[in-house]
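Readers should treat all values here as calculations from the given coordinates under stated rules, not as data from a laboratory. This one's a predicted model, so the numbers in the text were calculated from it and none came from an experiment.
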Structure P
Amino acid sequence: MTTSPLTLNSLPAAGQPEIVSASSLRLNLPQHPKRFYRHGWQSWTLSTWLDPQTPPLPVRAVDMRIKDEDPGYALHRNHIGCWLGAVELGENDILLVGALDLSGRVELDGQSLHGFYETEHDRPWLVIRGTEDQVFAKYAELLEKNFGKSRFEKAPRVWCSWYSMYGWINERVFLKALNDFATMPFDVFQLDDGWQLAHGDWDANSKFPSGMESLANKISASGRTPGIWLAPFMVQQNSQLAKDHPDWLLRDENGKYVRAGITWSGNHYGLDVSHPEVLEWLDQLIRKVRGWGYGYLKLDFLYIGGLIGQRHKNIPREEAYRNALRVIREAAGDAYILTCGAPIIPSIGLCDGMRVGPDVSPFWINKPLTVWLNNPNDTSTQNAVRTSIHRLWLQPLVNIDPDVLFFRSQLNWLEPHEKQLLQDLGTITGFKATSDLPQWLNASDEKALREFLESYPTVQKKSRYQFVINGRPVDFGPAVPVATSDTNIPVALAKYIGLLKIVSRQALPAIWQSLF
């Protein structure tokens, strides 16, 4: 094993990038930085510029921490970024340290940046100083050389069932949306979670009596690409897959199943994606879904493939994840792959689109879950906007997905300026998607949606958070602050109050719609 730590006491000159090889790297800074750029591990994990003087606040709820944070560093004493970290030394003076391989981490340790590889092998690092746009552009350029990029310059326009119907989607509601949106210019009509027997048992349940191939044929007949949701690494505890193949499940050092985090359907296990039989099963699953006729695959909860555990094959967790995603990529052929809940850098080159923030919601923030539990990764529109705007630098590598946009007036608790800001983010990223049901749109909403899908405005970036869209100024600054609370409300109570908001504003409308 090669372990060569390296310490740099002088910084590179502006515009003169350095590439060094080391297992760990420490850069001593000339002064305390004004801001630290923290890059999250997977799609939902907080990415933003932080105040270095404010200590990290761990997510208080353990099950949310497992789902949303990098498991090895969720309780780390310092601010830490996955694969990269950057500091703002002065106006337009940014120093970035970026790993050019898997498993790199960069922490702000006092008055120094400390980069290290989990593998403890010598691997390349980029050290670069310059303006914010310059340093991130150079890092993206080098990542492309090492990992590749998306095959698509332009993202498709997508209708997705999740953010209207959630897990209560059924065949009748889906086909009604497909038919009622007959002239709406969507390229993809995508069925989300709720069609399968269980997570792990990927066949149609009773809500889809015609079967998945029939549904794909109907979508194709409408002139759209059929899309489908899968969580290929996630296994429901009561699934047939878990019963038939317990040896396929990831375990910890004590032989217990690794918890993969909580979802709408409870706690889950994860597949050991280093296991050769699991890789064969993944290949067959994707080929089955492609055989049904689906050409757009939304793959969710992918972080599970990179959780810490005892694997069948003793390889680093991010390597195991990337190997499994490569199997999926090859089995998918020319299908469009959108990764979600995905480790960011290990997914590059193997997907076409990537979610770059938390899930949105028809409200700005769920205060009990985000603020009281210190979880800026939780589902809410503010959290989604904040992290997505800090990942625009990924655009040269992949179609970046900030999640769906809301146009509906009905069952929407976003203020007009909040809804507009989310739509503006969709314009800037170029990823145009919605889940609004036709019956939830009035004539004005429908007109706005059509115009949005058909237009490609001119976008100019003015500063970190300021843009101009067709001459109209847009400021994302108000969405950026991370609110915290000194109120030590019990975790169970905070979760209960937050759940009430989810039930009343997300679940109940979906349940009601599923009945009529």
Structure Q
Amino acid sequence: MYQPKEAHAANGQGAHISGKVTEGSTGGPIQGARITVSDWVGVPGKPSNYPSAETQLDGAFALPEVPPGEYRVSAERDGYVNRSRKIAVSAGDDVSANFSLSKFASISGRVVDGDGHGVAGVRLGAWTLGYRFGHPTWYPRGFVETEKTGKYRFDSLAHGVYFVGTELPILKPEVGSPPPIEKRPAVYAKSYYPSGDSTAQALGIYLNEEQAITDIDIRLRKTNGYCVSASLSDSAPRGQGLIVALLRAGTPSESMVGTGNIGSGGRFYFCGAPSGDYTLFAMTPTAQGAASWVASEHVTVDKRDVNAGVLALEQARELKGEVVVDKGQLMNQQRPSVSLQLEPVDRWPLANEDIYTKSEPSGAFTFHRLYSGEYWVDVTSISPGYYVSQMSSGTRDGLRGPIQVGEGDLVITVRSDGASLSGTVKPEQGAELPMSVVVVLAAHSPAERAYIYATRIDQSGRFSFHNVPPGKFDLVAVSGLSPEDEGNPSVIGRLSSQAKELDLAPRSSQSVELHAVQAP
């Protein structure tokens, strides 16, 4: 139930956010759009019962009694691309926040065989290429299956660059020994638009808002399918059976090739895998379906069957660590609170994998349930004034690459001489400031360009960065930059000529004014 603005202003306990949601192409109001509020940066202990609203006939909405803070206010409606913006409010503020929603765009075409005939039942994926930790990461945006005539269509797509490719049929594991090669049918190789068999040969499809791109046809190529076999060690319980999977490596997020339950174990195999690099994965699930014991092995299929040998199942491991203050800082300095997230390098996190943690007052922290393999380390939050100067586990440098579980404790060294930076993005004279402006702060040296900070402006064009290591940086405000490109070192490099160069001294505080440039 809405609180009248007059009552809100009288008690002064929160802010009032109101606005309209309109259609991008016509400017007409959108009724029934849902407006939600969430923390811009998650803060433990903050209330989560923020007000929400639904737009009325004229597209208007009102959010009463929003506590002071920085928020992500989002508008969503079926058939439209969701929009969100950063809103900063103080007690008693009356803030206007309007949204323009665009209808979904689409990509369609046909999948044909070597003779040009449509192929039914082929699964396709649409992917975007983003960047995490300065490294490319593929993100799935949708999956569809071809009709009888080979036609397909991706709906519900937003503005961006997409890569479309076929997915290999999902293979089922069999127990025992593989059949002779002469008894195996030919299979279709994985194919990316227009005709490549790897992501390196894929052509990006640029999609504007509300655009419908057609005739994105993909031609399939037949090839031999080979068998990948293995057996499992007897070191783990079999109470819930054994789930095995075959994943195609070097493709978007290691797309699934085969999966299934093989009961109590023994030798098993997947048949029908084209030549390529794969990861063979096995796990014993708990009663709730989460992983209990896990094994994995990378294999290369090169025009012949592969026996991966015995997969050794292992229980989850702990990764312990400590946050320490650099020796050059005051010895009696209080250790900051640090929140951490791990991301597996070559797979998605498992259902019960413990990839989030927070340091204790002593500086100690523990990830309780991880599996062998490489992980990226992300510091998601840190006490104001601090920044991470070093991160190591064994011989691994966690600031410049992934760490390996089992190679040693994770030591995070912090300093308290970080700089802060704030400012305002001004619109061009007579123009309205786009709500999608992203402010990017990147290390000036290309060799250090993996260190990229990005934030969005609030409703007044304001932005701020805290906990920034001292040094030389490029600062630029960009309009129309996709979320996938916010961490792309090559895109940021192309913007460096339009950036403002800053030299941030230890414990300094600077304020700057920027004008937004258009994304390349």
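One of P, Q was used to compute helix-only ellipticity at 222 nm (-39500 (n - 2.57) for each DSSP H run of 4 or more, over all residues; to 500), and the answer was -500. Which one was it? Answer by label: Q. Given a value of 4, 19, 31, 28, 15, 4, 0 for P(r) over Cα pairs in 10 Å bins from 0, in percent, point me to the structure among P, Q it was derived from. Among P, Q, the structure yielding 4, 19, 31, 28, 15, 4, 0 for P(r) over Cα pairs in 10 Å bins from 0, in percent is P. Could you tell me which structure in P, Q was used to calculate Kirkwood radius over Cα pairs in Å, for residues 162-337 alone as 19.1? Going label by label, the one that fits is Q. Looking across P, Q, the calculation of semi-axes √(5λ) of the Cα gyration tensor in Å, for residues 282-489 alone that yields 31, 23, 17 traces back to P. In this comparison of P, Q, the computed figure 10 for relative contact order in percent (Cα under 8 Å, 6 or more apart) is attributed to Q.
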